[in-house]
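**Student:** Each in structure tokens, the structures are laid out below.
Just so it is clear, none of the values below were taken in a lab; they were calculated from the coordinates. Here the structure is a predicted model, which means the values were calculated and not measured. Cβ atoms are built from the backbone, for glycine too; each structure is taken alone.
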Structure 1
Amino acid sequence: MMITQDLRILTLLDWLENDLLLTIENLEPASSDASFRRYFRISTPDGQFIVMDAPPEKENIKPFIKVAELMANANINVPKIYRQNLMDGFLLLEDFGSSCFLDHLNPHNADALYQHALDSLFKQQTDNTLQNCDLPCYDDALLTRELAIFNDWFITQWLDIEIPVELWQTTQTILIESALDQPVSCVHRDYHSRNLMVLDNNSPGVIDFQDAVIGPVTYDLVSLLRDCYIAWPEQQVGQWRESYFQRLQQAGLINSNPVQFKRWFDLMGIQRHLKALGIFSRLHLRDDKSSYLDDIPRTLSYVTTVCSNYPELTDFKRFIEAQHLPNYRVST
């Protein structure tokens, strides 16, 4: 069914039909994400394509174009960009279909699917071009801003409580120092089951990479293995983590022992999950995208479980269990 209810879609159709001279047989929503971007699938006599709609006043598509080129040069399977319209914020992209890892994962195929994902991640972390490009750095300021999303949106706005200043400062320092202590590589920043597409050839297709930075080596690994949208037994996660650690070690990417790597991995996961809790709350409160509330209990569980293994985070864990979980509301 053709969708023509808003001005941007009319502008998009005008670009496709009058500038690119495409015959549009059908246009329908393909997906949306946690930003102001939208994606549409178009059908033409020459096949199907994805069109990104990124309003220029709210989204900058130049990073997407830049990172797509860098990753393609590293033999990572990202969508080809066929045409671009920087002025209006439109991109015509290769269609990877609508079948993501999350739709397929089960205990019987998880090893095989994650092996594909880890192979692609390894290319991302070892390609010299990606490591030496001028992507932004995951520095103290960026880590602090991300943790502030948790405090501002989950703690203050959603739960309507306050975290003791000294406790929050101590927790941030522990997490940020651990992140900055790690070797660095190219970081996708959203490397999880919804952004990895199952393809017949050269799977996975990697999407939503426009926020890539140079940062901690465990960031994407923990995003994948402690996914906010699907959880696995900790023993299985440990096996995947240890195998990948050995791979990084053999490649000379890290010079640490398994205990140190596990600590980096665990604390990086807490940082990411706290940020995710803030983002999920913001999506509900500000953007009327309330489906992400369903993922808060799983994400909170990651935080409290991992904190249990680190005495320096005991007070933070107690605060979460005493204040956040009893007050957590899933109703809108």
Structure 2
Amino acid sequence: MERSVMFKGLMVALCLGVLLSLPSFSGTAQAAQTKFVTVGTGGMTGVYYPVGGAICRLVNKGSKDHGVQCNVQATGASVFNVNAIRSGDLAMGIVQSDVQYYAYNGVEQEQFVKAGPDKNLRALFLLQSEAFTLVARDDAAIQKFTDLAGKRMNIGDPGSGNRSTTELLMKEYGWDDSIFKLATDLKPAEMAAALCDNKIDAYVYVVAHPNGSTKEAATTCSSHIVPVSGLEVDKFVEKYPFYPKTVIPGGMYRGTDEDVETFGPRATLLTSADLSDEVAYAVTKAVFTNLEEFKRLHPALGGLTAQNMMENNSVPYHPGAIKYFKEAGLMQ
């Protein structure tokens, strides 16, 4: 009799346990429906990281409606992000428009040539302009790009957007590394210090403004931003339309009071055709419908408009993004 009572009690306890656990199972099922995406950015001190955070902030703001949760990951920036998207390690990443063009077509950079064209890459929308920024010491007598001949020049670390863009422009002038007295391959974090320590005369940084490296150079030593314009640049931009002309505003940095003409790629939120249409649509809509808030989240985003976020793209758009553009009347 006692065993029977104990057995009945055990069964009641088990049943209660199952019933009490049902909300937990329901919660797990609900969580399984949530779609998690990671945006690859760049170094935590650069522009890509906070811009990625701004994108995720707006996506997560509406996650109850669309079921997408977004987080950012600090990475090695454009080239790393393209490769991670290709391998499936990242759902999305911020990438220079020139780098994604090379990866999509399998050209220019050696690793993309070896890997072959990646026709699976897709863009969601474009972000800030990234100016080809030539910073020079005041005492180096550099007022235009051709003044770099015979100088100590940092052309960028191998595989970087700085290096590839600089080398492409050099070809337009018929130059190679021998044109310089010294050609270094410093990383962005090392450039301003090298300039101000008089180890180099100038460096190029393909970057959005304002940024810390240019500010460091401007405040630490006498330096200025050099215009990059003229006939050769006009031909270059015509040949490579994903490098549109842009202007670095005067007064942003000490030593550069007037607007500076140059060119540069656009940062792009890149993904692949493997991303679901629903997620691509949700991310695109979250940013475009909150565009004014988005622009306030970082100074580099201030000049964006719905229209220019669709200009100078260098790979096909994702169908999910196209769906939103058509709904919003931005695309036929």
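**Student:** Rank structures 1, 2 by relative contact order in percent (Cα under 8 Å, 6 or more apart) and report only the one at the top, that is, the highest.
**Tutor:** Going through 1, 2 one by one, relative contact order in percent (Cα under 8 Å, 6 or more apart) is largest in 2.
**Student:** Comparing 1, 2, where is distance in nm of label points 7 Å out along Cα→Cβ at positions 131 and 227 highest?
**Tutor:** 1
**Student:** One of 1, 2 was used to compute FRET efficiency 1/(1 + (r/R0)^6) of positions 43 and 195 (r between Cβ atoms, R0 = 25 Å, to 0.05), and the result was 0.60. Which label is that?
**Tutor:** Comparing all candidates, it corresponds to 1.
**Student:** Here Cα extents along the principal axes in Å has been calculated and equals 102, 47, 41, so which of 1, 2 was it run on?
**Tutor:** 2
**Student:** Consider the structures 1, 2: one of them gives 4.1 for distance in nm of label points 7 Å out along Cα→Cβ at positions 291 and 315 as calculated from the coordinates. Say which.
**Tutor:** Matching structure: 1.
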